[in-house]
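Presented below are the structures under discussion, each in the form of structure tokens.
Values quoted throughout were computed directly from the atomic coordinates according to the rules given, and no laboratory measurement underlies them. Just so it is clear, the structure is predicted and the values come from calculations on it, not from any experiment. Cβ atoms are built from the backbone, for glycine too; each structure is taken alone.
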Structure P
Amino acid sequence: MGGGLSAAAAETATVAALTHEGEGVVRGGKTVFVAGALPGERIRLRRTRRHRQHDDAELLEVLEPSGARVAPRCAHFGVCGGCALQHLAPAAQREAKQTELAETLARVGRVQPARWLAPLAGPVWAYRRRARLGVKFVRKKGCVVVGFRERAAPYVAQLTRCEVLAAPVGELIAPLAAMLTELSIREQVPQIEVAIADNASALVLRVLSAPSEADAARLRQFGATHGVRLYLQPAGLDSVVPLDPPLEPLRYTLARSGVELEFSPVDFIQVNGALNEALVERAAELLELDRASRLLDLYCGLGNFTLALARSVARAVGVEGAGALIEGARGNAARNGIANAEFHLANLATPPEPTLPWMRQSFTHVLLDPPRTGAAAVLAALAALAPQRVLYISCHPGSLARDLSVLVHEHGFALQAAGVVDMFPHTTHVESLALLTAGGRHARRTAPPA
């Protein structure tokens with residue numbers, strides 16, 4: 001439990017480090033976390049809340065700024081919780097994430113790669129093609145607010161635009177909020193899913209009550225004026241319907257492989273389109289596939305990696321736990337004329353049975369891209385398949401470190417390479433990848449590159 005410190009005096013201190021949540025760390029006595037402060041800076045702060053192990057503080061003044069400090073582009077930075085690092089130069093953000101990855105692998109997994117990969121980077125603004133926005137009618141303000149959650153409070157931040165959301169949605173926050181304020185069901189729309197494809201942009205409104213005819217007319221007018229599609233979601237994900245069906249499917253293309261994937265506005269796709277393309281290319285390079293390779297893609301989703309890499313191998317097999325995604329992957333394979341790919345539905349949250357059709361095949365390479373919880377349930381089965389190379393793509397350093405520890409220390413794989421993928425610039429989210437090969441141990445040989 002924490003306690004307030006309303007009359008605390010101002011203090012001067014030097015920032016020693018950055019937390020995984022992007023706050024500055026002041027040491028010397030009781031540790032203090034200071035939002036907005038950067039390592040190496042001399043600052044003035046005031047403690048605002050006391051906890052058992054640390055205190056929280058507000059940043060009053062930066063006396064000696066870090067050379068990596070930059071002016072945030074977004075007017076809402078500091079209030080909106082969508083971004084935590086806009087005040088830190090992008091290259092320094094990647095360095096901090098690479099350091100976090102290295103420390104987590106060493107501390108949690110007791111592993112270090114034989115070599116560190118340079119961070120994979122791309123556009124840092126208007127990059128985000130998937131997001132979930134909060135919606136709230138605020139009676140005191142007399143309007144609907146649309147945005148991400150506030151950084152330090154459980155409220156929806158009142159945004160006018162978003163610098164990281166891709167066009168056109170990033171520029172439509174204010175008109176979207178104004179339109180929602182006019183609806184009779186303005187208090188019955190708690191969230192909006194954003195999906196931006198190559199051919200269209202979609203907004204999925206979670207509606208707790210059906211819109212009136214007048215509401216539907218306002219929604220249609222907004223969509224026509226701003227060039228976005230509107231969908232309604234009255235219940236679960238399978239209830240999503242376009243406001244005016246039928247609509248052609250949303251699509252995105254992996255240009256270098258020539259694969260075009262169709263998806264629904266609530267399907268999982270990689271948030272950053274440019275980084276997804278680069279990640280597919282790096283996966284191909286690290287796996288060293290050839291025409292004799294047999295590839296297993298675990299947690300394959302719509303076939304993003306499976307289909308992009310299928311044209312380079314003898315056989316590609318994707319496995320996924322969501323039936324809708326498997327059907328989508330099979331449809332994508334057929335539309336792209338990829339006959340050497342197959343897809344299987346399986347619950348990857350539990351150990352797969354050795355009698356499953358895909359478990360009875362042989363594979364030279366495995367790619368896995370699990371959720372934040374990691375891939376603990378499939379590691380023994382993966383090892384039993386005895387692939388030559390394994391590429392693990394992760395969205396959580398802690399679960400990655402835990403799983404790599406099992407693969408290295410229990411199953412004898414060698415961790416050859418690892419590095420950060422800057423999928424979410426300006427946030428503290430750490431996406432990464434790790435390459436393992438069959439057999440052998442290794443010692444750390446290189447420091448993580450910035």
Structure Q
Amino acid sequence: MNGSRASGASRLEREDLRSLFVPRAGARERVGLEIESGLVDPQTGRAAPYLGENGVLAVLEAVLAEWGGERQQDAGRLTGVLLADGSQITLEHGGQLEYSSAPADGLALAVDDAGAALQRLAELVGRFGLALLPGSALPFDRLDTVSWVPMTRGAIMRDFFARIGEAGSRGTEIMSMSLSTQVHLDYLSPEDFTQKLRMQVAASPVVAALLVNSPLQGGRANGLLSHRSRAWLRMDPHRCGILPPALRPDVGADDVIDWALRIPMIYYRTADGRYRPAPDRPFAALLEQGFDDGTMATFDHWASHMSQIWTDVRVRRTLELRSADGPPYEHIPSIPALWVGLSYHPPSREAAWDLLGRYTLRERRGALDALPSQGLRTTLGGDRVSDLATELLRLARAGLTARVQAGLEPRRVLAYLDPLDEVLATGRTFAEQCTARWESDLRRDPRRYVEAFRVRARPLR
């Protein structure tokens with residue numbers, strides 16, 4: 001089929017592509033969270049195996065049996081559970097567990113839901129002799145100690161990263177060992193899309209530098225503050241990092257579409273539910289020529305293609321904020337608080353864009369290159385990231401205060417930002433705090449580390 005038009009289905013039109021970026025009827029500004037955690041041995045800190053009576057699969061089967069919900073699978077294997085409230089528990093490629101919330105009508109509700117779900121999950125995994133460890137990366141594992149989940153799309157992705165060479169050299173590390181806390185926010189109109197997306201993309205390098213928190217790898221600290229951010233630099237930069245069209249002041253959905261059409265798919269799903277490697281050509285060519293099996297690209301393929309793009313802000317029906325390392329468990333609320341305060345308060349949003357919109361793509365990429373080792377000492381276009389982060393935090397607090405005054409949030413959400421105030425006041429990021437503890441009270445002991453950072457039976461505040 002290389003070069004000839006596939007038959008049997010109509011070609012997707014531009015309006016079909018645009019429809020992925022049209023807010024649903026009655027859309028409102030809600031908050032969603034995705035929190036990836038490791039399932040680890042409390043003594044060694046290493047990830048649990050996939051199989052076995054105390055393995056990752058057994059844990060997920062217990063979630064399905066005890067919590068109910070709809071089974072999700074890949075080639076007949078259980079890979080996730082869609083729960084009755086719309087939230088999901090799914091497996092990542094290295095056996096990490098991801099909790100994805102249902103959209104909540106406010107920051108406090110999203111945090112409460114996430115805290116309750118994580119505590120419930122921690123209690124369940126504890127019965128298997130395991131600990132639930134959120135954060136940014138599995139701190140005591142290496143690639144050769146991680147047990148791969150047998151997902152067909154995972155095998156296709158690993159082959160893809162191997163094929164593209166140095167540009168994808170850290171892809172398997174991200175797949176198998178990274179953790180994160182991600183935020184989903186809504187846009188309500190084309191104008192709202194423009195204003196939120198451009199600000200979020202502009203702010204992402206600063207937020208990432210503020211929140212570095214993966215200083216350990218293989219149980220060792222080597223001075224790097226974010227192994228996760230460093231690995232993302234070598235996971236196909238064509239589809240990761242900064243979203244270039246979003247740096248335009250008037251960015252719209254068509255700009256994102258044009259950019260995404262130039263990127264190849266990695267895998268696609270056939271009508272019988274199987275995953276196959278996609279042809280090595282831009283998605284625009286797939287629209288014209290179809291796949292090598294003679295089928296045409298469908299809307300589901302387009303949506304799947306957009307999910308195979310891992311920019312710092314990923315654009316679909318929501319805006320997914322992905323740049324930051326996951327913080328320690330008790331500080332998880334700080335990430336959605338920062339993004340909600342900046343995004344859902346128009347004056348704060350515009351002020352943040354005015355602050356950060358002037359930097360070039362090259363300057364932003366330079367900051368991304370530097371922040372894994374420099375953290376708050378990173379510079380952006382000659383300006384100190386610590387100064388920019390201080391102003392962003394002030395704007396976020398103003399945004400949350402306005403939401404409290406409007407009756408949209410309880411006053412307690414303002415305290416969610418306090419840990420970030422402390423980071424900026426002391427100049428010590430979560431990574432530097434972690435490293436200091438690793439060398440002192442944790443005594444370089446994985447057992448003490450897990451005990452300090454695992455999900456505890458206490459609410460997020």
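List of remarks:
- For FRET efficiency 1/(1 + (r/R0)^6) of positions 124 and 372 (r between Cβ atoms, R0 = 25 Å, to 0.05) computed as 0.15, the structure of P, Q it came from: Q
- Structure (P, Q) behind the derived value 0.15 of FRET efficiency 1/(1 + (r/R0)^6) of positions 132 and 412 (r between Cβ atoms, R0 = 30 Å, to 0.05): P
- Taking FRET efficiency 1/(1 + (r/R0)^6) of positions 276 and 428 (r between Cβ atoms, R0 = 35 Å, to 0.05) as the measure, the highest value among P, Q is held by P.
- Entry that produces 16 once relative contact order in percent (Cα under 8 Å, 6 or more apart) is calculated, selected from P, Q: P
- Top of P, Q by distance in nm of label points 7 Å out along Cα→Cβ at positions 28 and 316, largest first: P
- Among P, Q, structure where helix-only ellipticity at 222 nm (-39500 (n - 2.57) for each DSSP H run of 4 or more, over all residues; to 500) as derived comes to -6000: P
- Among P, Q, structure where Cα extents along the principal axes in Å as derived comes to 65, 54, 43: Q
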